[in-house]
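*Asks:* Below, each structure is written out as structure tokens.
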Structure 1
Amino acid sequence: MRDADVIDAALITKLRKICGREHVLTDKHQLRTYESDGLRQFRSPPPVAVLPGSADEVREIVEACYEAKIPWVARGAGTGLSGGALPIEDGILIVLTRLNRILEVDLDNERVVVEPCVTNAAVSEAVAPTHFYPPDPSSQVVSTIGGNVAENSGGLHCFKYGFTTNYVTGLDIVLSDGEVVTVGGKELDRPGYDLVGAFVGSEGTLGIATKITLRVIPLAEYHRTMVGYFDTTDQAGEAVTGIVAAGIIPASIEIMDQLTIEATENWTHAGYPLDVGAALIVELDGPEAECEARFDDVVEIYERAGVTSIRVAQDEEERTLIWKARKSAFGAMGYLSPYYYVQDSVIPRTRLGEILRRIQQLSKEFGFKVANVFHAGDGNLHPLVCYNAKNPGEAESAEELSGLIVTACVEAGGSITGEHGVGVDKKSHMSEMFSEQDLATFQRLRCAFDPDQLANPGKVMPTPRLCGEVPGPYRTHPLEQAGVAERF
């Protein structure tokens, strides 16, 4: 572990002056708290962590880092699953947990303005009972809006209602030199380049959002929630295809396989049978008459796909219990394995059966259990590779298996990630999905925001890339000539 000695003492003194001594952490035991995000396979304790208490303190911290040419990583709740908030050993970790205020609730205009570490669930609570915030990852009670913006999070409602990018209308951003810019606003479509869209999903590589304007929407009049049990995931996938082909757009449509059901039932006791191959949860929302009509259609599609039984939520308590099982899936995996490696690749819905069979084949080859739970409507898989890190070589084998799943999804016409982000975990897979020209374009955008590469370096892009590089034969970069940077 690197200690604070790698950071200039004058910079630490300046940070303490900005935030107060108690909010600048240099003790190695305190810093262990921040050594990783939710993807525990990657760990790197920071030499210094600083906890600003306001947007202005964030600006001053970033400005001080810019003057010292010290890189930094921004972190919220640390629930990300791609290593996007992994600290760097020669930089500052900027922990935003103190920026957790809801600044404005404007229901007349369906807007909420928040600081980055307001939790996802807190936004819906603030606008209840008339409105809600649709992007709802299963971690919504702890994951923060700033992290959701960084990764463009989705959640259970993403099939019908969309992702974070569809609900962010404005941002105050601290750029890597300390300049503060405002992009977007309360309106839906401000003229000019869509810089809000560029920032959402940029994984902390373009700056730090200190104020976020969100769109919320009215809560649906009625909900109808059901679970269909099937002998195989193929049958559940066939039902998903049938539902979408019929023009039905559920509020949520989720699949859990047998292993996931086993884990979640031990955790929640929600009443899921253990002798089924898959559970397909469908929730309809909207006008009551429409939901009841669509309910009959879904039951018919379930039956054509070979459903063995159907459970229908009789009241709000049962509806909550059904969803509790799904939302507890990741946490419940401890019943199956002390460690697991989670992915979130995306496939076309029509390739679901094929990819699940490929995952099963890889599971047998490597000798690891792989549990599957996924946002079935948009083909966003969440395979969980179970292993025991205490056994030599298992962590590396689990990572290899996880990577082969990602590759299989891309080869099937899908994506390396649907909502968890690239971070450090999947950056080596970027070239499987994008050409060198694509990656060069990404880098030009990144350099326009952060020419000195101080914001979350080493994330997203597959190899170290310097601003000013151009395609073609190798050319020595000016920073290399000056001894400031080197290629690996």
Structure 2
Amino acid sequence: MSYPRIASFKSAQQFTDRLKELDLSIPFDDQVIRGEDSPLADSLQWEGRRIGNRFCILPMEGWDGTFDGKPSELTYRRWRSFGASGAKLIWGGEAVAVRHDGRANPNQLLINEDNLGEIESLRIHLTDEHETVFGSSNDLLIGLQLTHSGRYAKPDKDTGPAPRPIRRNKVLDRRLGITDNAGFFSDEQLKSLVDEFIRASVQAEKIGFQFVDIKHCHGYLGHELLSGFDREGDFGGSFENRTRFLRDIVQGVRASTTNIGIGVRLSVFDFLPYCAGENGIGLPEVDASTSSYFGSDETGLGVDLNEPLKLMSLMDSLNVSLVCTTAGSPYYNPHIQRPAYFPPSDGYQPPEDPLVGVARQIQVTQELKARHPRLIFVGSGYSYLQDWLPNVAQAVVQEKWVDSVGLGRMVLSYPELPRDVLQGESTKRKKICRTFSDCTTAPRNGLVSGCYPLDDFYRTRPEREILKNL
């Protein structure tokens, strides 16, 4: 199945014609306003803090820390780029595991007493770079994303996955080689993990982070708990039980810290797991419908916002007002999570024009924002818009569909995009992410993540030759 590439649209008219052809509702401004008058330059107020503009850097994991969970020079380089980007909201930098068995790979950052100094230095590097480029960091908000990888834990080198799921799932169990309940979290173990998130939040405040993200997305533990419809006990079944983990963490953090904020990055909706079918095109697994998924309708292939809206109400009642929306999982349905023309090496060809996936995330976020205007929403899924990202970003902010535009893969190839847009510079077409997915293929095969096609630094690394073969 073939779709026109975004890079082939040489005019705004060609791009919007494609949107009309697909019957997609995506706000679009023909002219991008530059400088202080830009809607993207407007500030946001959040819990007494000022966020200087409407660009956000999403967590971008590099698989490049040390085996004991400290940052490497590659990690520092990426965080310095975030600081120089011009975005005023840094959503966690990247996922940081709260304990060893929750690491998604043996190189993931780990927050503990031994690593605090190095994780603090990441924030300092980012802030110093921002002040060097922009003169001040008074309106810069930096958070730390806290995670346990749950089903997708792989903490040790050369020993393979060590999954810690919270429920059985026929398809995902088969993919990970899970045949019994040996690694499953008990209720008591989940209560202990709540304490680890609280401890990590206290430490994050100690080293100067302004908020923590209690990660609930992409198939990791927090997200899978929301889908634990068939789990028994205190953390499964009812909506109250499936949100207990989040509630207990939030209440514990409030009681144990002084002034740190709390955000949640959430997979607002989910679909059935997909696999490569005929000609490599993605299609749902035949027996995937034996499990239910948070934010999915009864078919498993559509969105149902009933529970996500209930979760927004719960978060509002907990005074958690910072929400970053995303969808699905990079492991089992990446086309809804990070729309792309080119799949990673272990993926499948897109079963829909990736613009459909972009529109789905934008529209879902708009509906949540309309129903919960007091919450501050950061959107995701914009990188596939490529050359036309600034036009859509300006429009969705101006029309109040979202409060802040989150950038993920785009900042690996083009970290200065927010700065160029806000300062009135022409965007650099040769640096625009084309969603080649090498930044995903690399870690899937044990290599550090980065933009190998477009970043000269990674293009000259030895891993580039390995990627060519993959």
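*Asks:* Going by relative contact order in percent (Cα under 8 Å, 6 or more apart), which of structures 1, 2 comes out largest?
*Replies:* On the way: 1: 14; 2: 17.
Structure 2 gives the largest value of relative contact order in percent (Cα under 8 Å, 6 or more apart) among 1, 2.
*Asks:* Using the calculated result 19.0 for mean count of other Cβ atoms within 10 Å over residues 33-40, pick out the matching structure from 1, 2.
*Replies:* On the way: 1: 19.0; 2: 14.9.
Attributed to the structure labelled 1.
*Asks:* Given structures 1, 2, which gives the highest value for Cα Rg over 2.2 N^0.38 Å, for residues 177-392 alone? Walk me through the numbers on the way to the answer.
*Replies:* Numbers: 1: 1.18; 2: 1.06.
Checked 1, 2; max of Cα Rg over 2.2 N^0.38 Å, for residues 177-392 alone sits with 1.
*Asks:* Assign the value 1.9, calculated as distance in nm of label points 7 Å out along Cα→Cβ at positions 201 and 345, to the correct structure from 1, 2. Walk me through the numbers on the way to the answer.
*Replies:* Values: 1: 1.9; 2: 4.0.
Only one of 1, 2 returns 1.9 for distance in nm of label points 7 Å out along Cα→Cβ at positions 201 and 345, namely 1.
*Asks:* Oh, and also: Which structure, out of 1, 2, was mean count of other Cβ atoms within 10 Å over residues 17-24 calculated from, if the result is 13.1?
*Replies:* Numbers: 1: 15.8; 2: 13.1.
Going through each structure in turn, the value belongs to 2.
*Asks:* Let me ask something else. Kindly point out which one of 1, 2 the value 16.2 was derived from, the read-out being mean count of other Cβ atoms within 10 Å over residues 281-288. Before the final figure, lay out the partial values.
*Replies:* Details: 1: 19.9; 2: 16.2.
Of the structures listed, the value fits 2.
*Asks:* Okay, moving on. Given a value of 1.14 for Cα Rg over 2.2 N^0.38 Å, for residues 25-304 alone, calculated from one of 1, 2, which structure does it belong to?
*Replies:* Source structure: 1.
*Asks:* Ok, one more. Among the shown structures 1, 2, from which was the value -0.50 of log10 I(q)/I(0) by the Debye sum over Cα atoms at q = 0.08 Å⁻¹ calculated? Before the final figure, lay out the partial values.
*Replies:* Numbers: 1: -0.50; 2: -0.42.
The read-out comes from structure 1.
No value in this document is a laboratory result; all are computed from the given coordinates. Just so we're clear, the structure is a prediction, and the values are computed from it rather than from any experiment. Cβ atoms are built from the backbone, for glycine too; each structure is taken alone.
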